[in-house]
1. With mean count of other Cβ atoms within 10 Å over residues 9-16 coming out at 24.8, pick the structure among 1, 2 it was computed from.
2. Quick one: Rg and Dmax of the Cα atoms in Å came out at 18.0, 59 when computed from one of 1, 2, so which one is it?
3. If you work out distance in nm of label points 7 Å out along Cα→Cβ at positions 145 and 241 for 1, 2, which one comes out largest?
4. One of 1, 2 was used to calculate FRET efficiency 1/(1 + (r/R0)^6) of positions 81 and 161 (r between Cβ atoms, R0 = 35 Å, to 0.05), giving 1.00; which?
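Values in this text are rule-based calculations from the coordinates and carry no lab data. The structure displayed is predicted, hence computed values, not measured ones. Cβ atoms are built from the backbone, for glycine too; each structure is taken alone.
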Structure 1
Amino acid sequence: MRVPFIKMHGLGNDFVVLDGRVDAIPAMTAAFAAALADRKTGIGCDQLILLEPSDVADLRMRIFNADGGEVEACGNAARAVGMLHGAPARIETLGGIIASTPVDNGISVDMGTPRFGWDEIPLAYAMDTLAMPVGWDELEGPAGVNIGNPHAIFFVPDNAAIDLARLGPQIEHDPLFPERVNVNVASVTARDAIRLRVWERGVGETRACGTGACATAVAAMRRGLCDRRVTVTLTGGPLIIDWNDAGRIIMTGPASESFRGSFDPDDYGVSA
């Protein structure tokens, strides 16, 4: 039995989507997810997305990073799934229920309220998460934010000058972060503009990260570096982030379908 898939992306952060609401799909394991995500021997993606029926929302979205690990949230994937759904939707994730709405310039997603407690991010021990007293070479004093998944945000004069390929994995796997962490390096260029690069846990540096854009914007707002509406420009393009008066983060940006295809699970050592 061949399994249909949809290849999508949000600003170059790419996904393989399996719609279990429509088609029978094999049980997912970390090894199977990593095999499908492999860019040389699989379909290739940053994240594998499984859509399933939900008892509490319009649909359930499960997210597997390229290393096969299942994670709580992905903002770009939420926009892609919202586009695929084609109507306003409540989406169940491991990080909570989020809401997506089609708009003129893409998809708007209510990412919920950010969390700042050291045990909510989580960290290995208590500290101030607005300016954490830790550092790795030139990256020092990050902010910690959980947007359904954990983020450390470093503000630097020129984020293009940071060797993220070297420092990203060091920080991701530091014992300070018991669930690992997404590493964001940001440069604030105006009251309404931030440049951002993200090292995603289990993936590496990606062209875009929706939760990273949200976490970075909120951290900059808490530090008084920018206003409550900001354009975050990642390698793949811009996202608009609003932190509204109700304390909820609204992310708006594009999503695209690249192509559709199918695969035989037996090619990956899996029986459907």
Structure 2
Amino acid sequence: MRCTMQVDFTKMHGLGNDFVVLDGREVALPAMTPAVAKALADRNTGIGCDQLIVLEPKGDTASKADFRMRIYNHDGGEVGACGNASRAVALLHGNDARVETAGGVIDVSPVHGGAQVDMGVPRFDWEDIPLAYAMDTAAMPVGWEELSDPVAVNVGNPHVVFFVDNADAVDLARLGPLIESDALFPERVNVNVASLAEDDHLHLRVWERGAGLTRACGTGACATAAAAFCRGLTGRNVTVSLPGGDLAIAYDEEGRITMTGPAKESFRGCFEWSNFA
């Protein structure tokens, strides 16, 4: 039996990385599935977005979170974290909050024009990425054409970061999907190419797992900042410039990453659930 009900949504974006947010914290929503998420995200026949975000009452009572955020990529796959969406959710919520995600509990705080997000501690162990087999994640002895020796890091999502002379010169639309789906990455991977613009300023482009080329990727900016510090390319506080704009990333001495940047609401609407189920 098909579920017939009107569902409200909020369309938001962070630096052009756009989201459809469904708020089920007070009004229960039908169960989300990959097929429904993919249909809603379709830019031709759905609402259209890079990621679909579903807010729910907290699931793990031990986490001391205020609510839970579930994240579905454009292809319908559920993932553990999304930095830009976290800022959008902070703006929508309107107050400081602890948010439970599949990648862990994060702290979000609205600021003027956007939000600050404590993204937690990045993980560098090969099993935490995860990789298919053990290797040094700080200088991986692998390569795909001109891209080689990346850093692998998990910041709620798995990332590989390549440092190059000119990030704009890389054919990421072609190489991104090849690396994303390589057998080395059993859960696939986000692909980042970065170049040093000036001291403590990185230029970044991202091929996002399940979404493709994106105007901005918050977890990618965090992963790249952590990787750059570990390589000795930058200090602990950096500006990361993406096609959609800039993010400020701080990597403190305790190993936690804080991201600060803009988020905006675009519009609100509603849809009939049965049209997508």
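1. Working: 1: 24.8; 2: 22.0.
It must be structure 1, since only it matches.
2. 2
3. Working: 1: 0.3; 2: 2.5.
Once distance in nm of label points 7 Å out along Cα→Cβ at positions 145 and 241 is worked out for each structure, 2 has the highest.
4. 2
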